[in-house]
Structure I
Amino acid sequence: MIIDLKEGERLDDLGRKGYRIIQNPAAFCFGIDAVLLTGFARIKEKARVLDLGTGTGIIPILLEAKTEAEHLTGLEIQEESADMARRSVSYNGLEEKINIVTGDLKEASRLLGKGVFDVVTCNPPYMIGEHGLTGENSKKTIARHEILCTFEDVAREAAAVLKPGGIFYLVHRPFRLVELFGTMTKYHLEPKRMKLVHPFVDKEPNMVLIEAKKGGNSRISIESPLIVYKEPGIYTDEIYDIYKPAEYDDRTCR
């Protein structure tokens, strides 16, 4: 299929079912965190899935490739990103399986309905206040910093759109774990599984993957940690199993 790319855009191979995704490095490219979330999530057959803050649609597209979900929706506030996501969905012939909606995740339940999804995923902005600000462009800043939404907004709306017993999947930073757990339980999203992600075996974790159940009982399973690199520039076998790319390009990472 021939596709017209806009200025600055490129078409990247996802290494799954021949799918590709449109990205603009000057705006924002998906990172390893989004890919790891799709490897951590357990999506049942016929599930209806919502990805909050979907960006260019990487999570719905990969989940369509990896799971038997019935339908996936991506909600994104930035129209430029949502447009790239829609064109990627069309390029891959997934219009019947994936819907991209332009809108504010703070209004997800109003836009999409309450209690209608089996699963919600989210790779939200990690940073609060001035932490990590680098003077980068506004699109990247919005993706990385809590400018247009807070984690409380994410948890509240995830809980609102989930069916009773629905599952919320999240990737975030370990330094905010206490806040994350407190906020999720406030909205009756009970953490059930957690996996810490370490860049190297001897380094502290820099990501955390969490599964929470709406209305679940208070009991959590801590899984074995995930190690990204066995040595500089060489991924561990577990990372290769999650990616399975023809050739991974580090330019896709944050």
Structure II
Amino acid sequence: MERARTWLQVDTVDAWRHRRLYQVLDPILIEDPKATWLTVGDGRYGKDAKYILDRGCDALATDISDHLLQEAVRSGFLPRYRRENAESLSFGDSTFDYVFCKDSYHHFPRPMVAFYEMLRVARKGVVLIEPNDYYLNEGFIQTAAKSLKKQLRALRGKQLERHLFEESGNYIYCVSRREIEKAAVGLDCRVLAFRGINDFYLAGVEYEKISTNGRLQTKLRLMIRYADLMCRLGAKEYQLLAALVFKEGPATALLTRLSGLGFEIRRLPVNPYLTS
């Protein structure tokens, strides 16, 4: 519980880590300020919804466990919440403009079911920030680098893990551009926007305050910069994938803002057999 309390602090290195991820939402929050949001798997006091609320938009936090959400409402941190199962949301079709899911999708036992549910209750789109599939997003340099890494690990009697599990027992379900694209095309969505993000967790970041020379913050920044460089050189893939799935074509101003922040925009084909 002591660690959970640190999640409410805004001046820690851990808070800085999460703000970096939340900034993915800024283009939509700026260009569509009257939009309504649903956050899914938002059990850390509803901080995903809190970020959206603090920027003047309406948001409802949900999670399958409401222990910390109850406390968030009692303390005035959040105005409201709902206890919801991501794989069976109780809301009607197109109830919210956008649905946001960060760092929770990979915990779900049937994540694609949850993805379809999020698209169902969203009118305009869904935003995911989740672990990026190491095996499905690779070019020639990445393949060569991975082969070398595999050989080096083999010399030490270790294997390169294709599947990862958490201590809680759940399988870590990573996402990929191709997987999301296929699901979006099948549901007749119009536009996708992708951006890779590197992030690391270091033990103790919840307790170290942000400063100019903090030990963990300095190490974390160096690790992120190095990983970003390797990704730009094509030697590795980004650890996280931010995926924006638009059910209808977003405004040109929003696409321009997303492109300016490094998002890859993909316009999806129209099913010729569904057109009149």
Structure III
Amino acid sequence: MKFTFYKYQGTGNDFILIDNRQEKFDKNNVKFIAHLCDQKFGIGADGLLLLEKSSAVDFKMVYYNADGNESTMCGNGGRCIVAFAKKLGIISDKTTFEAIDGLHYATINEDIVSLQMIDVDTISKHDTYLFLDTGSPHHVAFIDNVKSFDVKTKGKEIRYGKPYFEEGTNVNFVEQTANDSFKVRTYERGVEDETLSCGTGVTAVALAAFKAGLTTNTNVKLETLGGMLEVSFNTKSNHFNSIFLKGPATFVFEGKIENTCY
């Protein structure tokens, strides 16, 4: 079967997007999804997103990691699928869509997408890191000189180690550069490598930095290897709400591919 795909990137976090409103894509073919995401033999991407029909809101987002398995929420992917929905004419400048962690509201102005993330009630503080779930689980460690840090080696070690083990976690290494600014590098589970940017990751970093007392700002700038993102939020009594992830979501190209191997 031949189908059309679209390539998008959000601060270097790249995705294959497919319009699956007719439900023709084989969602259970893990090998084929992994093949599509492969940088050498496929299209190449950090993940694959299906846009599907929803009976309650504008559309449904289904996200797969580069390993071919369906995963938890992806913030940059969520921003890219909003831009994709606009390209398809499903929405204009705002939307509410369904994802694995619930409903998300978003606005789009040219290529800048502001995506509301789920509320966060629990951030656990440990001696050397903080842990929280922003739609996906995130380990956040504040360090010095993040530019020279071996993210892949240390990230892999933490991702599979105690207390995460097989289920794993995403791992963020963070350097503070100003009261409201941080540099972030992220090791993503499912990709099993460092990515240029992670939306749920920078969201976790902003909230963790506030929780740790490193910033008093509720609008935080995050510099990733792929570009700048912003996270804003409200907070009261350790409850974080009205959390918005803002940044560019850019169309790269479209093409056709046929499933002849899997």
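At-a-glance table
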item	result
Label whose coordinates, when helix-only ellipticity at 222 nm (-39500 (n - 2.57) for each DSSP H run of 4 or more, over all residues; to 500) is calculated, return -10500 (choices I, II, III)	II
Top of I, II, III by mean count of other Cβ atoms within 10 Å over residues 80-87, largest first	III
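Just so you know, all these numbers are worked out from the coordinates, no wet-lab data involved. Since this is a predicted model, take the numbers as computed values, not measurements. Cβ atoms are built from the backbone, for glycine too; each structure is taken alone.
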